[in-house]
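Quick heads-up: structures coming right below.
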Structure 1
Amino acid sequence: MDFAAAAQSVLENVGRVIDGKQAAIETALVVALAEGHLLIEDVPGVGKTALARALARSVDCSVRRIQFTPDLLPSDVTGVSVFDQSTAGFEFKPGAVFANIVVADEINRASPKTQSALLEAMEERQVSVDGTTYPLPAPFMVVATQNPFEMEGTYVLPEAQRDRFTARISLGYPDLAAELEMVRDRDLGDPASRLEPVIGADDLQQMIEHARGVHVADSVERYVVELARATRESPDLRLGASPRATLQLIRAAKSLAAVRDREFVLPDDVVELVPVVFPHRLVTLRGGGSADEVVAEILRRVPV
């Protein structure tokens, strides 16, 4: 298959729903090709769920949506064993996580116990219930949306959960032209519901394999490791970037290079991705600057 043509078709398809946010759409595709998970955080009503749905509808694969609410149970996510009287045994009923793309809407409105039901699935691509392990389909991706934790009825995602998301993006409010286009387009109905898939699950898996083969020079790998170590040594942070963050940054840089039709990673790819891959994993000291500010300072200080 033609990787560049397939990637462009996905970008254009999602762009029919999300006006004026090409950088966010590209990041969403990059995360999918890096076999990662995407966290979309922003205020209500700016298109977080629309982006997640549009990406899911662009791929002809199994998609499940989970609306996270305070009364959602872990078994609703992972599944449960039910006693079958006809066989006098227990039968496993898969939960909503058994899909290629899982849209976890407003993930931080569920309790931390329910949020934790995704930990094993996101890291190991499997679910363990009653001592039995069930593999998840490949490819597998979680696209989660959340409102800022300062808003009512939200819980702060635990560090272990945040660290499993490859990238966190914010959409922000659209500009004037994009909002006008949105108003006119929505008069005809929901554009996301009119989207047709442009690639299949097998195509996506082939694109993932292609992105894995992108070359990363030793010097670029060293630069990524030095950035991660700088966060761990920063006096402004209580918790720096994990080794998982280092691996995911390199994978994302490979995918970004592939989307831009290159067979090698540039330092510019790393610099562009660090602001969406690192900050949500970091824990700042009380009274200090934001994680985004600390990461920006590290990018200025660590030589390329």
Structure 2
Amino acid sequence: MYILGVDLGGTQIRVGLFTEKGELIEKKTTLTLAEEGPTAVIERLKELIYEVSHSVVQQHGKESILGIGIGCPGPLDVFDGIVKSPPNLKGWINIPLRQILEDEFSMPVYLNNDANAAVLGEYYFGNGKGKRNIVYLTISTGVGSGVIDNGQLQLGNNGSAAEVGHMIINPNGPLCGCGNNGCVEVYVSGTGIERRMKTKFSEETPNSVLREHEWNTREIFSAAQKDHPLALEVVEETKRYLGVVLVNIIHLYNPQVIIFGGGVSKVGDYLIKPAVEFAKKQAMKPMGDQVDFLPAFLGDDVGLIGAASLVKYHKLK
């Protein structure tokens, strides 16, 4: 039997055909071109699914495919399969994506946010394999998380559980895109790191010709490692708040493992190690001592494999 996984993002659509064991047989990618609106994007998505599944359907029939799993940015209604209003998918307001694709392909479709898909991918095929309690933390443009609690994906009332990125850790902190102040995202995400650096640089060097310098996250971490005072200040603040986040995650979910994904986490030990040391020191005993902290095993394919894992998860329940 086979599974189709779809990683639907604001920049790219990726579709993969997998075996039940998670082996990737074929993968195709196309640009999302989100500015063209949902109808055009969905048509491109359909074409890609047809292309990737064509040979298997021809050889073994449509019934050989267990279903289609879709990882998509939120907010979503995961129970009714509706894409509500993702900021990076222009015009996607209450789009019944699951129903559209079920009507088109006559097979089950499972929709969830990309972090929930990723934690399932790691649970079945990555660094969460063999564990029953896992938190996947993605640190990228934003901060997202997915939680496996005793083998079950934690969804909450409407599928929006485990929004770690919007936990408030400093109510007097900078404004977050969600409208609140001092969320995790403003301190730990790539966007938040860059915004804080630009603000500090502008305030500290008001007359400098470099005042409008466009600092990116990689450049900020590189500058901090060379003892640039403002970059060092921002990065030390980021380490400290990431440590606080990890303590809160340990106390909330009591996981066996916390898995790090996303572009910012690839900075590696310079960011992650001091945050983990802080968490192990501050978390209640023995909870902190019993957590493993690991990088995502599935790398850049975690979203795609995670999407396919949505089908596996629902079929095995």
- Out of 1, 2, which one gives 13.0 for mean count of other Cβ atoms within 10 Å over residues 19-26 as computed from the coordinates? 2
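Work out the source of 28, 14, 11 here, i.e. which of 1, 2 gives that when semi-axes √(5λ) of the Cα gyration tensor in Å, for residues 155-250 alone is computed.
It must be structure 2, since only it matches.
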- Task: For FRET efficiency 1/(1 + (r/R0)^6) of positions 99 and 291 (r between Cβ atoms, R0 = 41 Å, to 0.05), find whichever of 1, 2 sits highest and give me its label.
- Result: 1
- Message: One of 1, 2 was used to compute mean count of other Cβ atoms within 10 Å over residues 27-34, and the result was 26.5. Which label is that?
- Response: 1
- For mean projected area of the Cα convex hull in nm² computed as 18.1, the structure of 1, 2 it came from: 1
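Between 1, 2, which one scores greatest on relative contact order in percent (Cα under 8 Å, 6 or more apart)?
Going through 1, 2 one by one, relative contact order in percent (Cα under 8 Å, 6 or more apart) peaks for structure 1.
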- mean count of other Cβ atoms within 10 Å over residues 163-170 - structure with the largest value, from 1, 2: 1
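Looking at mean count of other Cβ atoms within 10 Å over residues 259-266, point out which structure of 1, 2 has the largest value.
2
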- Query: Of structures 1, 2, which gives 0.00 when FRET efficiency 1/(1 + (r/R0)^6) of positions 43 and 227 (r between Cβ atoms, R0 = 25 Å, to 0.05) is computed from the coordinates?
  - Reply: 2
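Assuming 2.4 is distance in nm of label points 7 Å out along Cα→Cβ at positions 59 and 115 as calculated from a single structure, say which of 1, 2 it is.
Derived from the structure labelled 1.
Any read-out appearing in this document is the output of simple, stated calculations on the displayed coordinates, not a laboratory observation. Being a predicted model, the structure only gives us computed values, none of them experimental. Cβ atoms are built from the backbone, for glycine too; each structure is taken alone.
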